[in-house]
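What follows is a set of structures to go through.
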Structure 1
Amino acid sequence: MTGTPLASLPLIIPCVDIQSGRAVRLYEGDPDRETVYFESPLAAARHWAGLGAPLVHLVDLDAATGRGENRRVIRQITAELGVPTEVGGGIRDRETAEELLRAGVERVVIGTAAVKDPELVRTLIAAHGPERVVVSLDARGLEVATHGWAEGSGVSVAELTPALADAGLETLIFTDVTRDGTLRGLDRALMRQVRQLWTNTLIVGGGVANEADVRLLAEEGIHGAIVGRAIYEGTLAYPVLL
């Protein structure tokens, strides 16, 4: 793609979603609509690290949906990868978060608990610093979805962001559930709304399909994106060089 050079390239973070011990991607967050890309999540993480990923995003889908957990393989990846990891999925109490941090995870990603138990975010940031704690808001439009995206919360992103900033949060991940894993590309108007609501570090979690979406991120002042299907299927070459 040709065009005006970007002042700075948004950070593209490869994602390894883990379900039933395999590296998969879901369509619109539906655990029954999976595509398996690697039988081994460790092999998937090593693949992206080998291509120069500075950070790998791990999601325990089974923990997020209440179907089980994949903590053993997550600990193995964190111990063996040689590249920092961040982990989300089913982290809903301090004990679970701190167990992962002790295991060497660079930062934990709090999703449902940020809506259901907002004081947890404040407690973790106070104990470990804003560099170790990220909040992920998964939404349909601007309504936050919880429990592996299965439930609407009745709470809007606009309601949550002031409290998260007050708790000391630096980095927010926003995922448009309706586009995650679909290769439909980003919704510019929605991205612009979220950027206005969150003025600290903003990462888009899902929806990026190609180079045009990376340019959109840069144009809207969004710091980066967590990308899965697009780099697994090659609609966006990784590493990204525009």
Structure 2
Amino acid sequence: MSRTFEDLVAEAESVPVDGWDFSWLDGRATEQRPSWGYQRTVGARLAGVSAALDIQTGGGEVLAGAGKFPPVMAATESWPPNVAKATALLHPLGAVVVAAPDEPPLPFADGAFDLVTSRHPVQPYWSEIHRVLRPGGTYLAQHVGPASVFELVEYFLGPLTAEQHRARHPEDERARAEAAGLEVVELRSERLRTEFLDVGAVVYFLRKVIWMVPGFTVERYRDRLRELHERIGAEGPFVAHSARFLIEARRPA
């Protein structure tokens, strides 16, 4: 028997959303993965350095699965629940988690790291990345690209501007990185099919990724959510497309 709108929404509202683990969505939403395999790529790089930093590590789940850490492994995170979760997960693996705001400055000395990584940073502060990298060091990250999952965002907010669609464009990030003195050696982007199989998956996603629909609450958007529930029941999964790009930038030796 199909579950009711109220049942699906109540369940999704009750689930904790700390950390960066989306396993609750298994069987309820799907997302294609980028072809480069970010976690695997980072793991290969960690094996060849002596000191690395992961910026905005979330709950530490991605870094924890990347493989063996170098002798010096640090991570930063700004949200207190994630700091606690990342510390519990990463400390036994040999990483120190530093509670630090996302904005500059990073709480590390100049030239402290061979490798700086980040998966889906809110905003990369390129001058700080340049500063904490050693000459010859590398920044390797997977960023969210332009208009990511905007089909869902615009379902709730209506049409967005051309400027909003352009935000997070990989070529703009290339220009900012180069302006900070870094050399971009690789830049790859992909758009990836995402499906939401029930309205509970949408509620959970928007509670967790809070910048997609700012100020989202079930009560505020109950009518639109109910319409979406009925649409999924009649037409099948709600389809959107995420945008991802891999960027590798090097501080000249």
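Assign the value 16.2, calculated as mean count of other Cβ atoms within 10 Å over residues 75-82, to the correct structure from 1, 2. This value belongs to structure 1.
Highest-scoring entry among 1, 2, by Rg/Rh (Cα atoms, Kirkwood Rh), is 2.
Among candidates 1, 2, the computation of semi-axes √(5λ) of the Cα gyration tensor in Å, for residues 155-202 alone that gave 22, 10, 10 used structure 1. When relative contact order in percent (Cα under 8 Å, 6 or more apart) is computed for each of 1, 2, the one that comes out at 20 is 1.
Every read-out reported here was derived from the displayed coordinates using simple, explicitly stated rules and does not represent laboratory data. This structure is a prediction, so every number in the text was calculated from the model and none was measured. Cβ atoms are built from the backbone, for glycine too; each structure is taken alone.
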